[in-house]
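Trainee: Multiple structures are listed underneath, in structure tokens.
Just so it is clear, none of the values below were taken in a lab; they were calculated from the coordinates. Owing to the predicted nature of the structure, the values given are computational and were not obtained by experimental measurement. Cβ atoms are built from the backbone, for glycine too; each structure is taken alone.
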Structure P
């Protein structure tokens, strides 16, 4: 009895296809599931059900000192950028163009059409 060996490249491509399809489904359902959307009535982004407002309400800004407002902007806007940019660069350096090849909804549609 012979044992068929699977090509590791075939399993990687099937994992990539499953990942692309799942991420495309997540992309389509993101507004419905409140994962990420732009609320036109509130004029702000919503991420995981929470409004992205940098915790700056107009009433609070008017009553607060410039130092308090600057610390809120630093904490909720600049600090996440300073963390996310190096993280994205490290992932790109470590694994290459992971988003383009594995997750990009546009690329998954283009590759499906080409197949």
Structure Q
């Protein structure tokens, strides 16, 4: 499994990387990496067609455990998947911006970034 830290993830995101947050919707709404797409781990395999197989997919959760498992699932299905070590907790601890609110893909708008 490929894995990067939050500094590497921040650089990738600044360059336009796709980030998939595999936590459940309430966890995601409470605080997530700005721009992350929420696809809960239990639904990930059913929603693979929403992801670009030609671009790296950065996977994140709360601590890095669920995202590590889902990184393996994506890699087994041919994706260039990368786990974000430490997850959203490490992202927040690093002092980076956090968005709050429901995923736009869930049909509920309203995210705001905080620091």
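Trainee: If you rank structures P, Q by Kirkwood radius over Cα pairs in Å, which sits at the top with the largest value?
Mentor: Answer by largest value of Kirkwood radius over Cα pairs in Å: P.
Trainee: Given a value of 0.8 for distance in nm of label points 7 Å out along Cα→Cβ at positions 19 and 35, point me to the structure among P, Q it was derived from. Let's see the in-between values first.
Mentor: On the way: P: 1.5; Q: 0.8.
Derived from Q, not from the others.
Trainee: On FRET efficiency 1/(1 + (r/R0)^6) of positions 11 and 51 (r between Cβ atoms, R0 = 25 Å, to 0.05), which of the structures labelled P, Q is highest?
Mentor: On the way: P: 0.05; Q: 0.75.
Between P, Q, the highest calculated value is found for Q.
Trainee: Taking distance in nm of label points 7 Å out along Cα→Cβ at positions 59 and 91 as the quantity of interest, name the structure among P, Q where it is greatest. Don't jump to the answer; show the numbers that get you there.
Mentor: Details: P: 3.8; Q: 1.5.
Top value of distance in nm of label points 7 Å out along Cα→Cβ at positions 59 and 91 goes to structure P.
Trainee: So relative contact order in percent (Cα under 8 Å, 6 or more apart), computed for just one structure, reads 31; which one of P, Q is that?
Mentor: Q
Trainee: Starting from the value -17000: which structure in P, Q was helix-only ellipticity at 222 nm (-39500 (n - 2.57) for each DSSP H run of 4 or more, over all residues; to 500) calculated from?
Mentor: It was calculated from structure P.
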